[in-house]
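What follows is a set of structures to go through.
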Structure 1
């Protein structure tokens with residue numbers, strides 16, 4: 001077992017910024033269109049952790065993590081999770097992480113370059129055993145503790161997550177996965 005931790009795009013923070021659409025952390029977690037590099041590198045039994053994006057005036061935090069249960073193609077994901085097909089929320093924000101339309105073509109709301117489309121269709125990750133910071137109290141504690149925990153686990157100093165975890169993510173050993181998972185469970189337990 002190994003893992004990967006990465007920072008989502010600037011501005012994406014479920015409490016103080018934009019809606020986080022990928023990874024999908026509600027219910028059965030998934031990582032769909034974003035980060036094809038991560039989806040290709042990891043296997044069933046590995047873990048994915050995500051850090052909120054940079055938002056002015058608030059500390060970033062580890063949103064949560066989950067174990068990889070299986071990897072499927074976007075066509076299968078659309079059949080199993082039609083509600084995760086790209087669409088707009090009532091406030092106009094984009095949501096969903098299945099980037100194909102009913103015909104298997106690029107969805108009109110997909111904003112990525114056409115040249116990357118095909119490689120983003122394989123390795124749609126379906127997760128299990130999610131540990132997600134959801135309540136205001138959990139998020140507050142996560143914001144307060146994330147930097148100390150990341151520095152301790154990664155054995156690297158920094159002022160913001162990007163100093164410790166590069167924007168493109170950092171590979172985690174089994175020990176680091178277990179440490180992150182245990183910390184998140186502790187926050188959830190109060």
Structure 2
């Protein structure tokens with residue numbers, strides 16, 4: 001009797017709604033769309049000293065985006081950026097690209113409406129310039145932005161977030177808190193750059 005009642009209820013409810021096809025999963029799952037563009041202050045690169053959207057600049061190309069809280073570059077992070085820079089140099093045919101956005105908790109207005117913000121931004125910019133020069137980062141652009149402006153990228157309380165994407169779709173997403181980001185993790189990500197973005201080592 002119970003099973004007959006269940007069948008009747010299903011019939012009354014009608015056919016199930018068709019599944020939505022072609023809809024990407026929510027960010028940051030693999031296959032999801034990037035949450036959208038954002039304009040950061042360029043500390044290095046061709047647009048140094050200007051505001052630029054690096055997502056728009058690299059268009060549909062396979063890209064590695066690194067989001068970092070603060071301006072401290074640990075040895076594992078330096079290892080990742082240097083190896084990524086080398087990979088971009090070796091893979092011009094695949095149009096591999098990469099950039100790192102350093103997120104400030106101190107700066108309130110990136111445009112510098114407040115004199116103090118100008119000083120903090122200039123100090124951070126100088127630090128990133130030194131990092132890029134010392135590490136020889138000729139292809140990986142370093143930029144500055146505000147953590148609160150990138151919350152749609154699920155930074156949260158992570159120290160380092162690494163997103164591999166192609167055609168604006170996420171291929172791989174990693175978020176590391178505290179000292180979780182190690183050289184071993186960096187090597188794993190570089191392996192994914194080769195495997196999932198088609199970069200030759």
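A value of 0.55 was computed for FRET efficiency 1/(1 + (r/R0)^6) of positions 68 and 140 (r between Cβ atoms, R0 = 30 Å, to 0.05); which of 1, 2 is the source structure? Matching structure: 1. When Cα Rg over 2.2 N^0.38 Å is computed across structures 1, 2, the figure 0.99 traces back to 1. Taking distance in nm of label points 7 Å out along Cα→Cβ at positions 44 and 92 from the coordinates of each of 1, 2, which one would give 1.9? Label of the originating structure: 2. Structures 1, 2 were shown, and distance in nm of label points 7 Å out along Cα→Cβ at positions 132 and 180 at 2.9 was computed from 2. Comparing mean count of other Cβ atoms within 10 Å over residues 84-91 across structures 1, 2, the highest figure is found for 2.
Each of 1, 2 could give helix-only ellipticity at 222 nm (-39500 (n - 2.57) for each DSSP H run of 4 or more, over all residues; to 500), but the derived value -11000 comes from 2.
Where a number appears in this text, it was derived from the coordinates with a stated rule and is not lab data. Just so it is clear, the model here is predicted, and its values are computed rather than measured. Cβ atoms are built from the backbone, for glycine too; each structure is taken alone.
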